[in-house]
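Just so it is clear, none of the values below were taken in a lab; they were calculated from the coordinates. As the structure is a prediction and not an experimental result, all values here were calculated from the model. Cβ atoms are built from the backbone, for glycine too; each structure is taken alone.
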Structure I
Amino acid sequence: MQKVLFIHIPKTAGTSIASMFYRAVPIEEINPVAPDSTILFTDWKNADKYKYFFTHLPVYVRSIIPGESKFMFTFVRDPIDRARSAYNHIRRAPHHRAHVPIVSDNVSFEESLTHPELWPDSSDVITRSLGLDLDLSTSLDDPQKMFAMDWAAVHKKPDDSMYLRARNRVDTEFDFIGFADRLGDDMQALGNLLGQAR
């Protein structure tokens with residue numbers, strides 16, 4: 001069975017996309033673990049029974065998704081609009097780890113892009129989601145270690161090699177890349193592709 005991996009870049013309509021899948025495919029085929037870093041706590045010994053995996057982790061998560069055949073897709077959004085949306089979300093979400101620094105220090109959107117605690121949620125998120133490299137497969141039996149490895153990786157500032165990897169992966173590794181501002185049309189196109197991929 002071909003696995004379907006959705007790299008959910010935050011603030012790119014991913015919740016709407018996941019909701020569409022929950023309505024369109026049998027629920028038992030979707031990995032039930034939340035798409036954030038808790039996906040690392042999936043029971044990987046039994047994960048082969050799932051067809052669909054949704055994650056906020058960067059593209060390197062594909063190394064731990066079972067199966068040889070994977071259909072990998074993502075959606076992107078204008079980077080400034082995405083960063084502004086993330087900033088506004090954090091300001092409104094008291095449970096978010098970056099909420100207190102934004103509110104207590106009254107950090108502006110522009111300042112958040114370089115703030116030491118806030119930049120990972122604002123700056124170069126699309127590049128890091130597509131261009132980071134990390135092999136998690138060596139630590140499948142240790143979710144805490146995978147979580148620490150992921151945390152360190154996503155807090156790396158992009159360099160030229162990361163930008164190049166992201167660009168190359170767009171061209172060579174993704175089966176589909178949609179645009180949040182064309183959500184309806186691109187979800188239709190994705191559905192058509194997945195209908196053929198089954």
Structure II
Amino acid sequence: MSRRLHDLTGRKFGRWTVLALWPERYRCGHALWLCRCDCGEECIVLGNNLRIGSSTRCKRCRNTKHGHARRGHVTRVYMRWRAMMARCFNPNVKSYGNYGGRNDGPITVCEPWRIFQNYLADTGEAPSPGLTVGRINNDGHYEPTNWHWETYTEQARNRRSPKRKRRAKLTEIQAFAASLARAASAPGGAEAAP
């Protein structure tokens with residue numbers, strides 16, 4: 001049984017761009033493709049790995065690190081960036097409703113800051129341990145023109161006031177109880193009442 005070969009030439013898979021079909025085959029006849037990574041590195045990649053997404057970049061790019069993990073612990077600036085990304089993009093985070101999940105327009109992170117190195121280049125390390133990144137316009141997005149250093153106390157003042165549930169007044173409760181009593185005493189009981 002022969003398999004139909006899908007031409008992947010010119011297609012992009014992650015950072016790979018497929019250049020050509022490799023003349024040799026992998027065992028069991030699987031196609032191999034010559035690919036070029038965005039960094040310029042060329043490599044032979046199994047076609048199935050490209051299609052299912054298990055190979056998206058070269059080994060050199062895969063091993064590129066941000067340099068902010070020391071002895072198994074990440075730095076404060078990296079934790080700050082990761083928390084900002086989670087607040088804006090991860091619905092499982094408790095504070096997502098106040099950022100990325102807001103009904104009156106979500107707060108997001110600008111495209112360049114979605115890469116840690118760009119965020120670090122714009123903000124740098126905190127000048128002192130008690131400072132953190134705050135937005136100048138609280139309804140604005142996280143971007144290079146809308147941030148400054150703030151203390152935790154200053155940030156606490158910038159919070160939106162929580163929406164409080166309105167408590168029913170005594171007269172409203174009594175009127176509701178009276179309507180239930182009328183419905184129960186109506187002919188046919190509570191089912192007959194509108």
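Couple of notes before you dig in:
- In terms of distance in nm of label points 7 Å out along Cα→Cβ at positions 96 and 112, the structure with the greatest value among I, II is II.
- Test item: Rg and Dmax of the Cα atoms in Å calculated as 16.7, 51, pick one of I, II: I
- Source structure of the calculated read-out (distance in nm of label points 7 Å out along Cα→Cβ at positions 8 and 136, 4.7) within I, II: II.
- Computed over structures I, II, FRET efficiency 1/(1 + (r/R0)^6) of positions 24 and 80 (r between Cβ atoms, R0 = 35 Å, to 0.05) reaches its largest value in I.
- Value 27, calculated as relative contact order in percent (Cα under 8 Å, 6 or more apart), assigned to which of I, II: I
- With helix-only ellipticity at 222 nm (-39500 (n - 2.57) for each DSSP H run of 4 or more, over all residues; to 500) derived as -8000, matching label from I, II: II
- Top of I, II by distance in nm of label points 7 Å out along Cα→Cβ at positions 120 and 176, largest first: II
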